[in-house]
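Chemist: Below you'll find a set of structures to go through.
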Structure 1
Amino acid sequence: MPAFLACLFEVIVPTNPPFWSAGSHAARRPYLLARGRITGALRAWFAKHDFLEVETAALQVSPGNETHLHAFATDLIGPGGERRGLYLRTSPEFTCKKLLAAGERRIVDFARVFRNRERGALHHPEFTMLEWYRANEPYETLMNDCAALLAETARAAGAKEFKFRDKTVDPFAAPSRLTVAEAFARHASVDLLATVSKGSGDRAALAAQAGNAGVTVADDDTWGDIFSRILAERVDPHLGIDRATILYEYPLPFAALARAKPGNDKVAERFELYVCGVELANAFGELSDVGEQRARFEAAMAEKERIHGERYPLDEDLLSALGQMPQASGIALGFDRLVMLATGAKHIEQVIWTPVIEP
């Protein structure tokens, strides 16, 4: 992982007694009770809006095909002793999309997910990802969902504001909406889209602008590395202050599993939700072009192998399902982070019932 990304995973492990000690549990219990109320309120909201809650499998052929996500690997051992390599999912996305292909239209999953090499104030190796999908509905609808869920969460927690470190947000205020290009221009004086052409990025052009913005660029940084560094150093600190921010229309080279915006080959239907400077959710107008998705997966795994010396298999079953999946929008929200913001917790382990104990 590039140094600038590694620094984002701030290692802050509590030095308090273990979670099962009476004093530690008593201190955390108010946060945990609030977590229960928030869970109930959000489940009620989704049910009211005709979502079906699903439970998807944690064991997967592929844990996800993103360059900088690291999975837990295991073996499935058959009755005859035969072995098959599997992974704990980093997201329920692949299985949820298979359910959309099967005919479900509005689904939600409070999913336990697993990510290796992540530990800090906002990161835990096992956490809850709240994901929901809307078939045949535009991804802008998810922006409205986010605003509604922030307010529902605040009411359930009895919170008038969300807090993290020195930042606060009014959860009842409509989130501001800002394109990525607007944010780069406003906070870094970078003309981002001038460095994008037909889905690829011009590294030299972006590197020159990054240097003018005072952002250091390493010789081996890719266009994506430079984009991420500018975002982290110059843009992120300004997002989700006073009110939530929806940062949308990511450049196509950073589209991941999102489809291109109709009529525009430079940006994708992707947005992220920021609250108190914390990245809280990531949403897509879902890509359903099988050939394009395969190409993106293969490119990401080639980059993963180059940087980290490993790659994950492609889920051929998912690629088959994408060919049958209707147009859809989907979003992944860090539920533990949401509880932190609503309760004022300073560390993710304060809002998790049984945190993973350090060796």
Structure 2
Amino acid sequence: MNIFGKTTLIAAAVTMAVLAGGQPAAAQSKIELRVADYLPPNHYIVRYATKYFMDKVTAATDGRVQFKHFPSQQLGKAKDLLALTQSGVADLAGVVPSFVSDKLPLGGVVELPGLYRGSCHGTKAYAELVRGDGIVAKGELEPANVVILFPVVVPPYVLFSKSEKLASLEDIKGLKVRSLGGGMALTFKKLGAAPVRMASPEIYESLSRGTVDSVAYSYSPLLSSGFHELVKSALTDVNFGGGAINYVMSAKRWRALPEDVRKVMMDVGSETISHACSQIDAEIDEAKAKVEATGVKYFELSPADKARMDGVLTEVAEEWVADLEKRGKAAREALAAFKAALSKS
């Protein structure tokens, strides 16, 4: 048989395989995706969300999709992860809105104090804003040329201090507080503290050296990161807001994936939202008790301070909206959308 006859037979065989539901070998080749995180590998978001997502996608694609995880800012600083994803250095990255507030200011609505109760309450509501046709998805993520696979919202932050007693709003005055940016930073400013924005990997050294003397954080990662060794008291009944981490992929890289892989990743992203937040919420009480058992003293506000704090929360939300509206951002609509989503549960 001549070469043309062989070529015809090969082409016919490939065509028959496709028509029969098979795919050429090239279409089934392995896909390796680089995942960039600023969080350490033992952080509960990495354990309950990032690793869960990667393992589930790999299993659902029969090993066709593999991930290489780079925690603890190995691929870049927290503030650079959005740009690294857009440029293709990372295929997938955990991006915190407050660290890129010039690009994702509306995503910072989740950082406003006093809005949500726990991780699931916040995550499920926030997901409505950042996925599909949500206001943040359309207004910020699409223009940034990224696709979000899943967000995780942490429980409302508690304020921990190196001082022996943190029992009133007056005690907050003068503190150098590690916080996220946006509304959380504005809250601490109104209370007379000096907020310092920094990512988790920088906290331990900053507390040790006195760059900050207090930290807004959650109980579980406080333990896993060893920060409990450096603090002595906490104000436990004030909701200082929280934060979200958005696991995003560049729109270009997303479109390059096979359609069936995209469906798996989006479906697993939805599963990850429910799995991660439920696991995070389930360990709050236990982690809180463990932190107290290490010797950290817990305090609560007086009724007068609580009433004052309610006024501060209202002022912070209004100032956040006004500031972003000056920049032409639909902040009031984003806040209303978040409150509406929160009201469903």
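Rule-based calculations on the coordinates, nothing more; no lab input. Given the structure is predicted, the values throughout are model-derived calculations rather than measurements. Cβ atoms are built from the backbone, for glycine too; each structure is taken alone.
Chemist: Mean count of other Cβ atoms within 10 Å over residues 176-183 computed as 18.2: which structure among 1, 2?
Modeler: 1
Chemist: Taking helix-only ellipticity at 222 nm (-39500 (n - 2.57) for each DSSP H run of 4 or more, over all residues; to 500) from the coordinates of each of 1, 2, which one would give -10500?
Modeler: Computed on structure 1.
Chemist: Compute distance in nm of label points 7 Å out along Cα→Cβ at positions 200 and 304 for each of 1, 2 and report the one that scores greatest.
Modeler: Greatest value across 1, 2: structure 2.
Chemist: Once distance in nm of label points 7 Å out along Cα→Cβ at positions 144 and 168 is calculated for every structure in 1, 2, which label goes with the largest value?
Modeler: For this comparison of distance in nm of label points 7 Å out along Cα→Cβ at positions 144 and 168, the top structure is 2.
Chemist: Thinking of 1, 2, which structure, once mean count of other Cβ atoms within 10 Å over residues 32-39 is computed, gives back 21.1?
Modeler: 2
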